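Structures follow.
A short reminder: the numbers here are calculations on the coordinates, not readings from a lab. Bear in mind that the values here come from a model prediction, so they are computed numbers and not experimental data. Cβ atoms are built from the backbone, for glycine too; each structure is taken alone.
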Structure I
Amino acid sequence: MTRTGPASVPLTSEQTRRFVVDGFLRLTPTVPAGLHETILARLNERVDDDDNPGNNVLPVVPEMRHILRSPEVLGALTSLLGPNYIEHPHRFCHIQARVEGSSAELAQRLVDHCHQDAYTPLARPRQHHVRYARVMYYPQDTPVERGPTHVIGGTQLNRGLDAEDRKHLLPVDGPAGTVSITHFDVGHAAGNNQMPDPRYMVKFIFMRAAAPAANGWAGEDHAWQAPEGGPTEPDLSPGALASSHLWDWLRGAPSRYASLDAGAVAENGWAGRPNAEMAAAAGDESLSVAERVAAIEALGCRRAGAADAVDSLVALLNQRPEQVRSAATYALGAIGEPAVPALEAVLERCPELLENDGGVLQERAYHVDDAAHALAAVGAVAVPALVRLLSSTNPWARVAAAFALGEMDSAGEPALDSLLSTLEGDDHHVVRVASDALGTIGSPAAVGALGRLLTVDRPQWHEKLRAHWCAQDQVRVSAANALARIGAAAQGAEASLIAALDDPCGQVVTSAVDALRRIGSPTALDAAFGVLEAAWWDPTLPSPPRF
């Protein structure tokens, strides 16, 4: 289902490169005159801290649809997420009242508020590829004094935010109508409003539905180039090797290391020097981060010729500095098949590593082991190892393996039968991630099993894990989202999706509606629009429903 609206304005190549490196962009949408004033007035009338409509903020202030359908926002989302992207049901109006305090107190408050967003309704692994994006909209002039959201550019692949990262917050300020679009996992924080009126920022989430088949931006399709002027200073970006890999995926290149093979990443002074010397430099904490990253990327340039450095690079995974571990992850992916046995061994013991990373069982968001990202970057030759891991007695090895297979998109299809078998298990974390993987792989052969997940009722999934959400809610949301990604070929699950329209979880219903719209048959559309008609209310009435 391709998004329609005014003639969209796709991103330029330069804007897209900037997004890959920094993890955020600022946009100015073209909208009808007076729209921002109208939206601000409605927010002032209808929304406050005591009565925030949460996910229902768009129906309460439906004029905001013009922001989301503006040529610039539509074009940016299409460029980054593809023409058939999915609007996530989670939305929120963040309200900042005036904050009192000394300069030092306000500065510390900003630092303390730094975070990477949680997922909703329940946790899922963070992803390096641009599969989720966040849109933040200001309906009023938002200079720094009004407390705009601040971002930490280049932290979108981070496993967390340390004190050094938090020193480098950048305000995304601007006049009324300013929109920022960010990688979902980039670090950010609410600013300090020093003005008398409240600051509104309305957040929307969007998801990719299909793997990139070609670049979606305006400009030539070419190998990786750093953005003009390099990354935002100070440079916290993932580095040239990781960025080039993500760029190649985003432009639908046949190889995710096409830019590396085209010479876009150089050995930077290491040409002709032995692998052992580079491996030693990579792990030498007395060297600067830039020097260590240069040595790691030089090893990646040698592809399988750096096989003797695999153990040294594996030792750098899941560690700080963040740029070192990101470079090591994608250098191992570039080395390819020789790295697979060592990476498989890491995932077999991954619970210890994940627990040390800060509590993987917290139902907000979690990181899979870097070895899973590296195996996904290796590609098809890593599939047999990942299939073996799907049969592991270690549930977190199974989670990591399912995640890596999903990150391969269609290259993970040989593992289809093994992924489908995991849906019969009782561990909801495994089932959820496997469902996501089946959606990104996109095979119609998964439709029947995903449809059954919409109605399966397992008592062990009824426990509340976060707020009022239980595991069964998230299993069904994941299944419906996977079917939405499969699209028209998911018609075999139409009856299950229609039954899911009466699910007690609102996000299951919303996701089922989107899947039915994408199936597009007369019966699917009739059922979907029946729900939408029943949910509509007149937002111009003086007393909107309470939430």
Structure II
Amino acid sequence: MNLSPLQKARYAYSPKLPGMLRHGIAEICVKEGADTASVADQDKIKALFPNTYGKKEITFQKGQNTSPAKKQVVGVILSGGQAPGGHNVVCGLYDALKATDKENVLYGFKNGPSGLLDDDYLIFDDEYIDQYRNTGGFDIIGSGRTKLETEEQFAVAAEVCKKHGITAIVIIGGDDSNTNAAVLAEYMAAHKTGVQVIGCPKTIDGDLKNEDIEASFGFDTATKTYAEVIGNIERDANSAKKYWHFIKVMGRSASHVALECALKTQPNICLISEEVAAKKMSLSQIADQIADSVAARAAKGMNFGVAIIPEGVVEFVPEFSALIAEINELLAGAKADAFNALPSWAEKYDFIKGGLTAESFAVFDILPQAIQQQLFLERDPHGNVQVSLIESEKLFSAMVKDKLDARKAAGTYNGKFSPLHHFFGYEGRCAFPSNFDADYCYSLGYNAFMLIQYGYTGYLSKIANLSKPAEEWVAGGMPITKMMNMERRHGEDKPVIRKALVELDGKPFKYFEAHRDEWAVETAFTYPGAIQYYGPAEVCDITTITLALEKG
């Protein structure tokens, strides 16, 4: 295998563990905290999880290890989208398992939860795992999006575990994957299989967090990766002085990525989906807000700028959500065939006009034609509009151009507007993890094994105090049921981990809100540069601005 110099150097990096996990396995004991309750719908969650609900919070500390000695055969699964640091969770789990007993075994189920159902696996050894230390990606065993949610699947999983003598499963995933981990843990406990289930909090979107989980892994690296490129674009814009860059970033359900990138780079505009929803902003209002910045900067001779757009922002616009709902109804069943049979866009346009309410058609009619047509292209398996395919960065730049043209005609604007478009998504999901994510993920994996060794199930591996140096981090566990509530999914009430949206009264947003009017008009760009792996800690081990503001 040909290795880059950085790859070789990262293999040799030794991730930092929380202080209490550095004492050696024999000197780690458990301190139990208070009983827990779910964040909402306590009676319903308790009824669904009678064997795993209400368990205690736990913290690891220095002391005599009192866990029973037994051979552990553990299976690990990577679930959902990639996030930097996933390999280190597996490495930390492996190292703790082998440090406890060389006879312990770690199975890696391939390509996500389906690997457990299909009994498709590999058994880790030192030579194999050493190729993946401190590297990005999920290629160590692959990932997948199969959901573990039916009794039939759980029965198959239990049989596979029984076949291999597996004592515990670790699921590395986001909110949906860890919801599945909680349901699987309940099944295993109810059927007395002896199989424990532990989760690890992963998602670059940053929306798997709460009072107990301070950050999901991968968020730090992904936002640093995006912010580096956004900073590069800002510097180019300030050099060329002739383009407005509309940059869409990942984050369909929450705007944590957009907000963190804005805090790092201070662009002229950053939309926050949660604010759009709270203020019930229309597409026209959003376009006006951006156009105001373009015009104010043009008046100062600055016909350039940068706008950050969260991936899912249009779904938070009430009038747009209503339009999507009407389009889904309009093209339900046989009506879709009639629509698709129409030979020209003009005839399709008339069909749409006749099928929408006046309010929704007014929204549809202000959209650029390319976006109108996107709404009627590929449908999802349920026949619905695939909102994620909408190029919102192009939607808003086209709407801003229309606003500026109207202002120019009215004599209130005389600038130049040349937009360019970018989407940063996959670029950040498999980057070499930052030192923070390398350390955090290794600690999550190491800690997951300590939870297994002490007999816990239905818990999420928890590392806290993350805004401090790793020596001061606190390791422990939190029952997954504590984070759950009931939500409507596909016409049924389901127990799910509550997603964390950007809090409009939280310190990160308040800091952004206090500075954005200045950033909108002035050129206040900041240039984060590339992730640094070697050098002073204040450069290499720095965490996100979001975490620093929340916990600092």
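For Cα extents along the principal axes in Å, the calculated result is 80, 59, 48, so let me know which of I, II that is.
Details: I: 74, 56, 44; II: 80, 59, 48.
Going label by label, the one that fits is II.
Any idea which of I, II comes out highest on distance in nm of label points 7 Å out along Cα→Cβ at positions 85 and 213?
I
Out of I, II, choose the structure whose coordinates give relative contact order in percent (Cα under 8 Å, 6 or more apart) equal to 13 when calculated.
This value belongs to structure I.
Ranked by FRET efficiency 1/(1 + (r/R0)^6) of positions 61 and 101 (r between Cβ atoms, R0 = 35 Å, to 0.05), which of I, II sits at the highest value? Don't skip to the end; give the middle numbers.
Numbers: I: 0.70; II: 0.95.
Comparing I, II by FRET efficiency 1/(1 + (r/R0)^6) of positions 61 and 101 (r between Cβ atoms, R0 = 35 Å, to 0.05), the maximum is at II.
Ranked on distance in nm of label points 7 Å out along Cα→Cβ at positions 109 and 493, which label among I, II comes first with the largest value? Intermediate results must be reported in sequence, preceding the final value.
Details: I: 4.5; II: 2.9.
The maximum falls on structure I.
When FRET efficiency 1/(1 + (r/R0)^6) of positions 29 and 237 (r between Cβ atoms, R0 = 30 Å, to 0.05) is calculated, the result is 0.65; to which of the structures I, II does this value belong?
It was calculated from structure I.
From which structure (I, II) was distance in nm of label points 7 Å out along Cα→Cβ at positions 133 and 485 calculated, if the value obtained is 4.3?
Source structure for this number: II.
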